[in-house]
Structure formats: structure tokens, C-alpha cells
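Every read-out reported here was derived from the displayed coordinates using simple, explicitly stated rules and does not represent laboratory data. Just so we're clear, the structure is a prediction, and the values are computed from it rather than from any experiment. Cβ atoms are built from the backbone, for glycine too; each structure is taken alone.
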Structure I
């Protein structure tokens, strides 16, 4: 299974739409996960033209998005469990903070810092896809792809 992983799209604040490279990169995915700060819900409509979308709210989301989306979610894909959350607070403490929200997951997907991260700690993959529209705290714009085969997760940060 191929999954696109997005966060911190900040549409329409940082951009009117996602970069075309994101749309090109997600055209063959089976699912899309968004880790919050989409800002307006219509970005989910755009993404859902490519694959089913699961999303959580972030601290910059509109009231409408905040009321519609959960703060965290667990996505089961066969034997794999993915925790999805936005995050909060200082960027350095994000992996530690989001880890307190989930037990027994194989990966935790989060955003908030706009800085891409892919690391395994205590057997759990911590993955932040970065932001495709904002480089305020990051060296480049990015999004993520997960390849899941059985229990194996292959995470990729895609630079735009």
C-alpha cells in the first residue's frame, strides 16, 4: 500500500493550492493522511480526488475544520497501526510529546514544526512530512510517502 503523508499545508494562507509536484507525486497513492494545519477544509476535497483521506485538526485550522476533524486518530492498515496527530509546543520536544498520545502503534505521524523528520525511537517510527507550502522552520518544502508491505513501513520524505 502506498500512502501520501501531508501536514501544514496552510491553504489559503501560505498558498492558494498545493504545489503541482505534490499532485504529481500522489496520483498513484491508495490513501492520503493529513496531520493538520490544513486551515480550510476544501484542501481535503482536492485531495480526495486522488484517494481516500484521513485528517486531524491542527492549531491553525479554521473553526469549521477544528469542529469536524478529530485531534488524533489511529489508522489500521493490515497489521500496521499508524497514530496521526498534529502536535503542539516547542519543535524540539514534539516527538516526546506526541508519543504520550499513543500506545502500541508502529508509527506516529505528526506535523506542527514544518521540519521533516523520519526516525525510529524505541521501535516506533516518528514521521513528520514537513510542509509543502511553508519553509519558516525548515530547510525545504516537502511531503511524505509511506510504502507499507505486511508489517514493514518504508517512509520517504519527498523534497519539492
Structure II
């Protein structure tokens, strides 16, 4: 009677990712200031990638606590990212929808949910390498209110700025 022991020792070593062919196009980051006011949690995806021009889409969310109510802000933005890696000029346009629980003007203790739409522009600096890693940006984000909210005037305009940090992958 013969006993046979067999073992398999094939190890596959994956080659490192070639970032020139498959660059990191996603970013997850937190923005302080900027499109959503105080802060927002965001995801950005570059959907058009060339050496000196990239175009990205961004979605973001910001919960704000007002007593027992959770007010929300939703951010949508499209950005043009110019120049070669890793230092870029970023220009963009987007919209912010704010759901706010407000007191009606001239009516004490009368509250309601209000939807306010802002047009937000962006001009600033973006640091994003081709490889996975650190993501950073800073910019001016002027705001134009396109919907007349209760207690505000239509065509409201304000300069605003934001700073973002996160990871690209």
C-alpha cells in the first residue's frame, strides 16, 4: 500500500496597476464650506479623461440638525479639470437643493418644510494624482439663489469658499 501526498504551490503575484492606462478616477471627500454651506460628504467621478482635460461629476449630501428635525442639502456638480497631473485648475457649475424646516414669516409658531434651490459655481485649485492616494482642493463657490425662499429675496447672491480633503482611488 502506497500513500501519496500532493500539494499545490502555485502563487500568482499580481503585477502592479499601470496608472498610465488605468488612472484613479474616483474621489471620496469631505468639503468644509463650499456648495452645501458648512460641510458635505461627497463622491466625485471623472468620466472623461485626457492628459490636459478631465470632466467629472460630483454628488454630495449634508445633514443639518435643527432640534428633532434633520434638514438636508443635496449637491450636484459638473467640473472641468484643466492642466496635467497632479496640479489642476478646476472650473464647474452645479446646483444645491436645501430642505429646511422654517417658521413662516409673520406667523408665529407656524412651521413648514421648504425646498430652496441654489446655483453654485466653482473656480479653484485641485490636487489629484493619477495614482490612488490623497485628494485636495480649494476654491471659490459663489452662490445664486434661483428660487425665492420664504423670508429671502429672489436672486440672492453671495461669495463663498470651500476646502476639500479626501482620497482618490
Structure III
């Protein structure tokens, strides 16, 4: 089966490369302290597992929500309440919150929904490696914006050329 040309532009996933290096070092007898992806090092508490099992047995949880386009409205309302209490911000659960399976999904689908082929997409450097892959999959053009201590870790928008070469 032929691979799409756009896939050839995607670099190897950084965290998989780190995992390979860590495994090689451990196989060579090196005692490695991994600061890679941030996987949990402790087991999930039994109370969490028990609640997941209880919820999985509830037939009410075996159906698709009727308001699934953005995630369950009850869930989005709870998020809005939590953000209000935690951060003192007001969010509208109807149009300012989406239920996602993870931030990578949200970022990837954002690119697919908003970026046209050839569009320049600003990307912080350093930045999360999955963003570049999403931009390339959306046939956008990633443009690195350095985030430096001398700029208080903020992008200098004036340094971004208006005629970025594609």
C-alpha cells in the first residue's frame, strides 16, 4: 500500500525516539531516570478503578449522548462550573467548551478545520512535537516562533515576517 506524500514530511515522534534511547540504555545496564513523556509511575488508585467499573456497569452509560457534537452538555456545564471556581473565569458551556479525548485530538482537528493547504501556521519553539505533525497533515506550513528567556518566554510578534516563504 502506498503512503501519502504528506506523511513523509512528518518527523519521527520525539517521545518514541526517547523511549527507544531509554530502553537501549537500560538494556546496556544504565540506571535511567526518565524525564520523557510523563507517564505515571504509580498504579491508578483502587477507588478510581472501582468507580470506573461501577460506571461501566451502569446501562445509562451504554448510550451515545443526545448532545454529542460538542460532548455531553452536563459534562460541559460541570467544566464551566469548575473553571469558575478554580480560575474565576466565566465560560459558556454551549459554545466555549468542547469535550475531547485529549488535547492532541483538539489541536489536530483544529488544524483540519481551520487551516487550508499552504497556510502558514505559527508554532512555538520549543513546542510540543505533535503540533508540527498536525500542521503537516493539514497540509499547512509550520513556522517556528522562538520562545526565549530574554523575551520573558513570550513570542515577539514583530519578529515574524509578513512574507514568510512557503
**Message:** Given 169 as the derived value for volume of the Cα convex hull per residue in Å³, which of the supplied structures I, II, III does it correspond to?
**Reply:** II
**Request:** Work out distance in nm of label points 7 Å out along Cα→Cβ at positions 29 and 141 for each of structures I, II, III, then name the structure with the largest result.
**Result:** III
**Request:** Assign the value -3500, calculated as helix-only ellipticity at 222 nm (-39500 (n - 2.57) for each DSSP H run of 4 or more, over all residues; to 500), to the correct structure from I, II, III.
**Result:** I
